[in-house]
1. Name the one structure among P, Q that distance in nm of label points 7 Å out along Cα→Cβ at positions 80 and 224 of 3.0 was derived from.
2. Relative contact order in percent (Cα under 8 Å, 6 or more apart) was computed and gave 20; which structure, P, Q, did it come from?
3. For Kirkwood radius over Cα pairs in Å, which of P, Q scores largest?
4. Quick one: helix-only ellipticity at 222 nm (-39500 (n - 2.57) for each DSSP H run of 4 or more, over all residues; to 500) came out at -9500 when computed from one of P, Q, so which one is it?
Structure P
Amino acid sequence: MTDIIEKQLVGKRTDMRLCEDGLFESDDFIAVIDGVTSKGRQRWRTNAGDKTQGLSCGGYAKEIILSELENMPREIEKHDFFERLDCALSKAYFADVENDDITEWLRACIVVYSDFHKQVWSLGDCCCMINGKMFDSGKKIDSVLADLRAFVIEKALKDGNLPGQVFENDSGRQAILPFINMQLAFENDSSSRFGYGVLNGHGLKEDFIAVYDIMAGDTVVLASDGYPVLCDTLEKSELELENVLKNDPHCYKLYPETKGVENGNCSFDDRAYIKFSVR
């Protein structure tokens, strides 16, 4: 049994229908889902209608996982849990794909608490905090590319380019885009130091699933990586984010990211946060 203490889901855009993060709560599971920012162009329908106004790959992946969690058996084992989610993404993808392309794959990360097993399972770069101790599953390649983006930006500014020129089309982001597509080759590849885990509907690698045991009385925070600094309260986490957005909205100095805040958005990424205690 769990008691929800606080939670929040905020999209980086004003239209929450475009939010690629999700929260799930039931007596059996509590989860944060982070649909991976789309690399391709295909839009996905939620009904039988026109796909031109449909969901992004990450948004569609999130919706599929939320739907699958609704019917997830309470006593399901970790392997079967992730296999079921991956199969659901695969089925949806191949049922509606126009051209099979690795950039179009449906992708998501997830961190989930299983009340039956009294464990947190994490695949991808979502965050977990247990009794104030942080467990981060950030990708090495993200750090490499965030630093490369920051380098390109700082070099452009050093050369005398005006900030407006540098950030209007984010020259740093443009510089790393080829590498962002190249990194897809390392998904679920545990043989490489650049490998990382993700649900993508094309097979799992259990090496990337982190497991944390939970006991009665523990307080747990699950969150997406939309929080540059995760704290043990939502208020503190929001204050840390506010500091970054105020002093480094392009996300290349305080906490370098692979993208900054785009025009019209309220943050550099969607964000989800849920804190609960276990009985």
Structure Q
Amino acid sequence: MTPPHFAPLREKVVLITGAGGGLGRTFAIGFAAQGAKVGCLDISEQGLAGTVSDIAKAGGVAIPVLADISDEVSVEKGFAEVVEKFGGVDVLVNNAGIATTPMRLHEMSLADWDRLMAVNLRGAFLCLREALPLMQKKRGGSIVNIASIAGLRGYFPGFSILGGNYSASKGALVALTRQVAIEYAAENIRCNAIAPGFIEDTDLGRERRAATSPGMTSAFEREMSVRVPLGRRGKPDELVELAIYLAGAQSSYVTGQIIAADGGWLAA
């Protein structure tokens, strides 16, 4: 018999931002497979429809929540919808994020800086602000923020593959993770972050790929094969079990931690 301490996520309410595609869709499907009720929040109605359909076909429970996480009122309405349908929120996966076209800092426009910060940092704050009181009512909860190795170490291989705005937003999310963990530990609310390395098949690099020449793309892929000790980029599925672990009872004594899933990048 499975000890109660290691109870699955069945019937837990999990809200995942950026669930309309990419890594967020993978998280949503993975949590639903564990028996969780999943609120799939995204700005893309079409993307949400695809995610919720995939979950329903597999026998899971999910609802689409159309919202813009950079907008305060939109976030409030989105969380209210999840509370109305499922009664609260047990787990928040702060996954939604964007990356603007990579360039060196002196070349970056203020518009690109502000646009990214509005989603990656203000959006995470707005979602945390809604989720925390709901978790206080339930006398506990778990938050999993999706940060990045870019928030832990700088990297410039002679050409821009990341923007300073992206690195700054993820570094701030790392600090915010630790602060939330300390502030709410006495209320049995845990907060941890995953810092992925370079992961395949996400929506994050869409602008970079559109603005990058074939030669630069080849140079980037060569750099990944040399720089990552495991010799390859990660796959979205390889992050799902880690997120589930941090969300569930198995990690009940883990809070304030930043766990890199990077193929050994930071260790090299």
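Each reported figure results from applying straightforward, stated rules to the coordinates on display, with no laboratory input. Here the structure is a predicted model, which is why all the values come from computation and not from measurement. Cβ atoms are built from the backbone, for glycine too; each structure is taken alone.
1. Details: P: 3.0; Q: 4.2.
Attributed to the structure labelled P.
2. Numbers: P: 27; Q: 20.
The read-out comes from structure Q.
3. P
4. Values: P: -9500; Q: -13500.
It was calculated from structure P.
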